Structure 1
Amino acid sequence: MPDKSAFDHLVERQVRNWELAQSQKSAKLSPADRTIFGFISISHSVGLPTAEMASRIGEQLGWPVFDREILHEMAGNDEYRERVYQHMDQRDLGWLEEVLLGLIAPAFARNDYFHNLVTTVLSIARRCHVIFVGHATDMILPRDYGLRVRLVATREFCTKAHSRKHGMTEDLAAKEIAKLADERSQFVRNHFHLDPGEQSRHDLIVNMERFSVDDALALILAAVRARDIED
């Protein structure tokens, strides 16, 4: 992750990109015309070049990208969430409350982190096209919309990639990958009560050992067109 000031700038830039994109979309589509805009949700094995992939998809489609770190920051930051909520009208808010009833148990407090994460993700996708990376966003968003992509590779491949990217030994990379993978699996189990390894939740699974980033990008963009989620 970049240093704090650089990361804050990154979050601010993506929120501004979203504000611009949603203002353009809202001028063409009223909330009554659709439930949610098309989106891409990308989950991935730890160690793969997912940030590069998401960035390039965003450039191709002109959609803002919200990755795991940005969503985590927004879920814990009242100011950013308020900026998202202020663009929603009563119909948006009514839809949001209805979806939340089906996702979050009443026992969760209103200031609970998961509650904040869910409302942030749903509010962002309600207003314009967007790309999400990680944080089980595919299970938060309505099932009949969007494109859910999974990037995979063997643990050995991911370990070597993680080692190169972060300049660490493969032994250390393997331990870090195992820890992160376990944390992500626990997040899915705890909040969605599902098997994290269930593959049917994804629309497209790409083996990054078999495809270059360019080829994987082409596959994903072809799937976007096939799913007809750009309009």
Structure 2
Amino acid sequence: MQDIYDPQFVKGVFDRTSAAYRYWSQIASFGFVFLWRRQCVDYMPPIPTDAAVGLDLMAGTGDAWPHLLRRAGIQSITAVDISSGMIRRAIDRLHRSRIDKIHLIEADVLTSALAAESADFVISTFGLKTFNRDQQRQLAKTLARVLKRGGVFSLIEASDPKGWVLHGIYRFYLDRVLPLIERLALKGAQDFSMLGVYTRKFGDCSFFAQCLVEESLDVELKSFFFGCATAVVGRKP
């Protein structure tokens, strides 16, 4: 069986889903995905500069950028994503008018040459689930390395709310209903079904939060809508 966390496998999934990703994620989450992206930006602590430069990791279609650019003091965003399809659509369909404020890097964030202490902020929306635990440890080290002293971060991910009374219905929807809709609507495609697989295996952000603590970062774990999404926010002392 193929390793679903292999960077080339992940790239393939998101290259193939890039054309319909925004619409499918909205349908699959009943619109919550857009609310959670905004909350991810809103919960990021105050940035300690009036001319902030930062990173959007696993940036996807760039739906977090409008929320970021509305925050006072953010001068530019460097967006990193492994999927050429996602990056291409982020610019061509959504953000060409903002290209002067956004720099694009097509790369695996774990092997990219991001400069140490170069970012006033780091954000990521719905990319964490594509990392296994060893990769999450590497990502935590990368985040700690690229943040400046006093820099802030906020990362959010769809999660598996095991303690929720409606958990069984939630899993049935992700594991059975969405794959069926995908096969019927997209002529047998199964790439979007991988999002449910990744979410189940990911669990929530608690493990990644501990990885960040081990890198001496100040971390707060947050939960949204009964744990259907979780986030880590904080600062580099």
Structure 3
Amino acid sequence: MRDIILLVLRAILFDLNGVLVDDEPLHLELFRKVLAEEEISLSEGEYFERYLGRDDKRCFFDVLRAEGRRCDDALLMRLLTRKASYYQERVRAEGFPFFPGALELIRAAAEKSVTLGVVSNALRREIQAALRQPALEPLFKVVVAAEDVNEAKPDPEGYLRALSDLNSVPPLPIRLYHPHEVLAVEDSPIGLEAAGAAGLVTLGVAHTYPPEELAAADLVVADLGEICLDRLQQQLAEVSRS
């Protein structure tokens, strides 16, 4: 485990899918639906083994390439648009399924004046729609979505962009946010890799992967319901001293 120095927890950056919103089964269903329309099959095992955690564009690109199919920008845009449309139809009808403890953690952090953000490979409209449903959007200062970066996770670009926005987007902080004061909450190895490469403190949540696959995190919990902010601060301080 890398050395960390956590002086105080001033900001939390959440991944969306697999951390706050439990919609991975829906994404799998819609990937399979869109690909089936192109006469390509994608099994559940293949998705979770090869493509889980990737942004939609990279997932479609890699599946098409694996099938020996052309993967030009026009085709990718059609697939992305179709999947996004199906996703919006479903969540408008059924709402977003938040993980137990997610809403409570967000509101508790906001009450303690911890600045909040989302860094996700999801599209901005999907992130905004999810946060709008339980009236969470005003609590978040920073949102970095798939279309805001050139490289998706595991590249650290999204987290570096979020750290910059924490310091430059009004209202401006009294003092700058430093990476060791910002916690990234992720459910996947590639997300933890991205956050760690940006120098952030990391919390792995074993919603999607078993804890042993999240060993790169500074701290791992089984689910968000385990988290008490005061205890979290203490645990991270203990890790930084070990």
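Matching task: 27 is the computed value of relative contact order in percent (Cα under 8 Å, 6 or more apart). Pick the structure from 1, 2, 3.
Numbers: 1: 31; 2: 21; 3: 27.
Clearly, the read-out refers to 3.
From 1, 2, 3, which structure was distance in nm of label points 7 Å out along Cα→Cβ at positions 10 and 50 = 1.4 calculated on?
On the way: 1: 1.4; 2: 3.8; 3: 4.4.
Attributed to the structure labelled 1.
Where does the value -13000 come from, among 1, 2, 3, when helix-only ellipticity at 222 nm (-39500 (n - 2.57) for each DSSP H run of 4 or more, over all residues; to 500) is the thing being computed? Show your work: numbers first, answer last.
Numbers: 1: -18500; 2: -10500; 3: -13000.
The correct label is 3.
Values quoted throughout were computed directly from the atomic coordinates according to the rules given, and no laboratory measurement underlies them. What you see is a predicted model, and the numbers here were worked out from it, not measured in a lab. Cβ atoms are built from the backbone, for glycine too; each structure is taken alone.
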